[in-house]
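J.: There are structures below to look over.
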Structure I
Amino acid sequence: MTSISAVSNRTIQFLNESNYMEGIHEIDYANPTFQDPQKGHFGAFTLSQDAGRNHTPLSVKILRTWQALLGKEQQEQSGDHIDDREIGHIRGPSLQKNVRIGKHVPPSYERVPALLQCWVEDFNEDLAKNHEIYTKDDEAFANFAGSYFLRFERIHPFGDGNGRMGRLIANYISAYCNRPLLIFPAEYSLRNRYIEAHESEEAMINYFSQRIAEARS
């Protein structure tokens, strides 16, 4: 198990805020109990950061693995219900579930596997080709990370955990580009800005620009 001294305060803040964003308050990643690199949100974060640093391309299987770690911890440690069928599965033949998020109605489950595979292929190609630009150029980084984050969230491939997964992917990109972790604050007014940013690609890119500026400060 990773020791508390090995875990940065910023990592703990990212993980806790990401859970708070979803109303999950029972888990504190400052507690070494939740710092097992093979379990839970911390384990998914560890895998995602290693993958980013090693320039490992994403795949649907990798994303399912991360979400399964999130889902199992959520099921065991929090009062936020998640069904067994939703853990480690995308919406599709094995999880025939349609969802609605506020005003947004994501694609039906029948369309999700093809849409997610297309997202993965486009994402990997763009990042591999342009990561040196994204490493140096804040505006280009915000455009890439913000647009692909929003596209992922609009697909909403999982029955639960999409927000946390999107934020893990955002920091996979940060690790890939040798950038500091992005924090997504759950404080009421800042959470509202995050939610409002889902209304358009321009708004999400602007939101990411703010997060990038904070990470550099």
Structure II
Amino acid sequence: MPKTAFNLPNDLDLVEFISKEAHDLKSPFNRILGFTKMLLKGMSGPLTDMQKDDLTVVYENSAQAMTAMSNLVDMARLSRGEKAFSAAETNLNHILAQTVAYWKQNKAVKDVEIIMTLPESETKIRADETLLRQGLLNWILYVVEYTQPPARVNLSVETRQGEAIISMESHGKRNPAAAEMLLTMSAYIGQAILKLHDGRVVVAEGDEQGAVIQVALPIS
């Protein structure tokens, strides 16, 4: 029987590899999360308090790893222009409210509060709602990660010279244990999605009392 020579890679486009192998890269974490959640619900029998604590640590660490892997995949696809983009006129205030609601339900950090101040009238922009929510969420994650709890994040919108200026300002001590990887990923994804919407970063700075991120989007 004839043998086939292996096609061994001399060079590897890591970004392309991550983009193409997204399913296989994320599947192990999905399985761990699903199995751990099943155990925590007692579906395989009662658990002691110590077992619950141990499984909770496993679940939380796996969720963090899953988030990091998902961010890597998103970064790869954004850098290759593989994210589908479909813009339509929409209300920015509604998108921000949805984004904050998602954060509170899925990403909330204990003793961190987000306070929104939105205009009474609609702020019309052209956007891909799904992508823009993802981008705005990453900016929120950035300022929250930068700031040590207890903290408050003020989120506001104002219109100026044909642009909607979105401000996210955290109030609290700087977090000395802020994860540089998360900050880098959040900033990259946030900027890439902003560029797809012809937006820009106005301010990105921080000190020992918190962080300020301001981004601008064209008003339709």
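J.: Upon calculation of relative contact order in percent (Cα under 8 Å, 6 or more apart) from the atomic coordinates, which of the structures I, II produces 18?
T.: Of the options listed, only II reproduces it.
J.: Kindly point out which one of I, II the value 20.5, 75 was derived from, the read-out being Rg and Dmax of the Cα atoms in Å.
T.: Values: I: 16.2, 45; II: 20.5, 75.
It traces back to II.
J.: With helix-only ellipticity at 222 nm (-39500 (n - 2.57) for each DSSP H run of 4 or more, over all residues; to 500) derived from the coordinates and found to be -15500, which of I, II does the value describe?
T.: II
J.: Could you tell me which structure in I, II was used to calculate mean count of other Cβ atoms within 10 Å over residues 162-169 as 22.5?
T.: I
Laboratory data are not the source of any read-out in this text; all were calculated from the coordinates shown. Computed from a predicted structure; not experimentally measured. Cβ atoms are built from the backbone, for glycine too; each structure is taken alone.
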